[in-house]
Structure I
Amino acid sequence: MISCIFILSTLVLFSNQQTANDIIEGYLKIVEPLKPGCAKESGANPDFVDKALREGKFPDDKESQCFWKCAFKNLNFLNDKDEIIEENLRKFIGVPDKKVADEIFEKCAHVKGADVCETINSMGKCVYSSIMAAVGN
C-alpha cells in the first residue's frame, strides 16, 4: 500500500512539472495578440519576439526594448507611472514552484536600465536566464 502511495505521489509530482520550453511557449501565446499593436507603437519588427523568447536573444535596439514596455503595459505589469505591478508580474513568471518563482521575481524585478524600455528588456533577459537555470528544458 505504501509503495502504491509513493508511486502515485511521484506521478503527480512529475505531472505538475513544466519545462522551460512549456513556460516559454505559454509566454509566446500570451504575447502573440499584442505583437501588431506593440510593434506599431514601438516601431519594432515583431519577428524578433519569438527569437527573444525561444533563444533568449533580446535585441538592444530601442524599438525592441520599447516593444516589451508596450507588452508589459498591455499585460497590466506596469501602472500609469511605468512602475512594476509586483503581484501581477510575480504571477506571470509561470514557474510552478512558488519559492522558485519568488526567487526569480526578487532577482529580476529590481533590475534597472537607463530608461523604462531598457529596464523592462533587462528584466526580460533576467527572467529568461533565471527560468532556464531553475527549470531547464
Structure II
Amino acid sequence: MQGFPDKFNFSLILKSGGVEYSSEYWQEQCCQLYSSICRSIPDGWIEPLKLKCSEGERTDLSTIFSTLAVFGITGEVFATIILDAMKTWLEYRPTAEIELKYPDGSTVKISKLPLTKVSKFFEENPQLSICEGLSRFMNSNE
C-alpha cells in the first residue's frame, strides 16, 4: 500500500476534522503545504504518497498529498523551512493537525507542540536528527 522507498527520515500526515482525507478539496489544501516546502528546501526532498489505483481506473498511480515522506532533511532545514511552512499553513486551517510519523511507526502530533519553541530547539541543536531532536524536545518539556 505505501508508495515510499524503504528509507525515509519521517513522514508528515495531514488531517482535518470534518474533511474526507481523499477529497479533492483536502488534497489541494495539502498540496499547498507540499509546494511551499518544495520551493524552499535547499537539500533533501519531500514527496507525496503514491498509491496504486484500482484496475480499470484512468491512471495507474494516485498521488496523496495528505501523506508526505521527507528524506535527507537537516535539523536546520526542518526548523527554518518546514516548521515555518507548517505554522503558516496551520494558521489558515484551525481544525487541521499534522502528525510526524517515525520510520518505526510511532507518531507525534507536531501541530500540538509549541512550534516556535521547537524551531528554537533545532536552531540550538542542529546536529540532531529530526526524530532524535523531537524526542529530546518533548522529554525536556514534560
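No value in this document is a laboratory result; all are computed from the given coordinates. Predicted model only: the values in this text are computed from it and were never measured. Cβ atoms are built from the backbone, for glycine too; each structure is taken alone.
Worth pointing out:
- If helix-only ellipticity at 222 nm (-39500 (n - 2.57) for each DSSP H run of 4 or more, over all residues; to 500) is computed and equals -10000, the structure in I, II: II
- Distance in nm of label points 7 Å out along Cα→Cβ at positions 70 and 94 - highest-scoring structure of I, II: II
- When relative contact order in percent (Cα under 8 Å, 6 or more apart) is computed for each of I, II, the largest belongs to: II
- If Rg/Rh (Cα atoms, Kirkwood Rh) is computed and equals 0.97, the structure in I, II: II
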